[in-house]
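Participant: Structures incoming, each one as structure tokens.
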Structure I
């Protein structure tokens, strides 16, 4: 069951805006942004970010005749924080599967995921591929890449935050007034990106009670699942486009998964782009996504 709320505007919003709604899925009350009607397209955000990251894509896809939906991931306000404290990739994949089941008419969706949203997408491609008609994954390390990082000192340095966030006391170091560490990560990962309005929105999300702590627990969940060998490394037959910013570490290290793509697949690396391709090259990346779905998930 979905519950309609009033339209929600970002600090610098203009024109038509998505509607904030809620749905029960996988035992949690998820908040999501929705715009348009038609075939379902799911846009899954990462860290440090929120669902408003896809505001432009929601509008473009709605105008093109799609039902564009961007959930706030588990623990990211206003979505509920799970009482069991589980934030591993397995749970993220189950969330995505349950959201598609709850929101789609046919149990399928086109899916766009970046960072943690990409992790949920890779998880579902491995465990329940029939739920995804076609996928686009941006700047996300596949489990096979994650498994190899610990033996590569350069890779560990490139993704230092993954390990830093698992250290006791990391939350206290990060969750201080003004969230300067979020500013640092945005400037480090996407130095040319100027989007103060959205960054304020992200900080508002991460400043909500419990959200930052929940967001950091994703990294414990990832490391624990990787060490335990619980991350599936399966062939992927669903049409999948992978997009990387050339300056993002994932572009350098995400090659090991290439042989796993057994269906239609394309790998795009965008020069001089960092962690947020859909914000840094908004029109270009939105066009790549649209073309991929038109080609591989028509109808």
Structure II
């Protein structure tokens, strides 16, 4: 009996270390090699020689041992790492537009393309979600349980440092809620952006996947986005004009993006919005320093 107990403890310890080793795979799509067939399905082997089950219902008929197969790794109903050939609607550290399937005492459960629904706990909800609601959901991994969990509190997961982009960069977008100014967007699953209403020439809806172009990097490190790439040349022309003015006036002008629209127009014959975009371009290229009452050439 003692020997049997020791063996069982060893099995549990092995299972613990296997699951611990596979933490890096949870929430990711990876290509794994088919190792062996069992009554439950095919076991795949990871780069660290750990084994993970691909249940029978997901095993392709033509899969042979030694073949590599692309799978998504997540936790099953017993919180064990398991593989599936189903494609989730959202992946780890990304945002997806999902529909709520049901609500329980634990939170809201969302359909996301897998057999096991995605839990969004009450603590991760901006408001009380009801069955049938469609929401932007950020997928993250709970550090305590190692489970994949969703959240509607997207802002806290996004980056708030200076974006690693330049003006004019092409970026992927997920359309968020409408605001008084336009539509909030998630840029490359990392940053917060805004498409102004006067930049929209077609109907968009929350959850739409779009391609856009960065027109301004604001002082709060949020991004202004345009869906029209051709408009960027106007920004570049104005930016060059502002920089040439700085060079002519010993590296400084007593005007900034905080100046009154009339003052800006009198000096450069452009709107304050256009001026701010051009200043944003120069700022993102580290060519200028913007002060409350002036703009000066940056010392490199």
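No value in this document is a laboratory result; all are computed from the given coordinates. This structure is a prediction, so every number in the text was calculated from the model and none was measured. Cβ atoms are built from the backbone, for glycine too; each structure is taken alone.
Participant: From which structure (I, II) was distance in nm of label points 7 Å out along Cα→Cβ at positions 192 and 224 calculated, if the value obtained is 4.0? Intermediate results must be reported in sequence, preceding the final value.
Facilitator: Details: I: 4.0; II: 1.7.
It must be structure I, since only it matches.
Participant: Taking Rg and Dmax of the Cα atoms in Å from the coordinates of each of I, II, which one would give 25.9, 92? Mind showing how you got there, number by number?
Facilitator: Numbers: I: 17.5, 50; II: 25.9, 92.
Label of the source structure: II.
Participant: Comparing Rg/Rh (Cα atoms, Kirkwood Rh), for residues 136-287 alone across structures I, II, which is largest?
Facilitator: II
Participant: Something else now. Here helix-only ellipticity at 222 nm (-39500 (n - 2.57) for each DSSP H run of 4 or more, over all residues; to 500) was calculated and came to -11500; which of the structures I, II was it taken from? Numbers along the way, then the final one.
Facilitator: Numbers: I: -11500; II: -6500.
Structure of origin is I.
Participant: Taking 2.6 as the value of distance in nm of label points 7 Å out along Cα→Cβ at positions 96 and 216 derived from one of the structures shown (I, II), identify that structure.
Facilitator: Values: I: 2.6; II: 3.4.
Of the options listed, only I reproduces it.
Participant: Relative contact order in percent (Cα under 8 Å, 6 or more apart) computed as 19: which structure among I, II?
Facilitator: Numbers: I: 19; II: 10.
Checking each candidate, the match is I.
Participant: Taking mean count of other Cβ atoms within 10 Å over residues 248-255 for each of I, II, which is largest?
Facilitator: Values: I: 20.2; II: 13.5.
For this comparison of mean count of other Cβ atoms within 10 Å over residues 248-255, the top structure is I.
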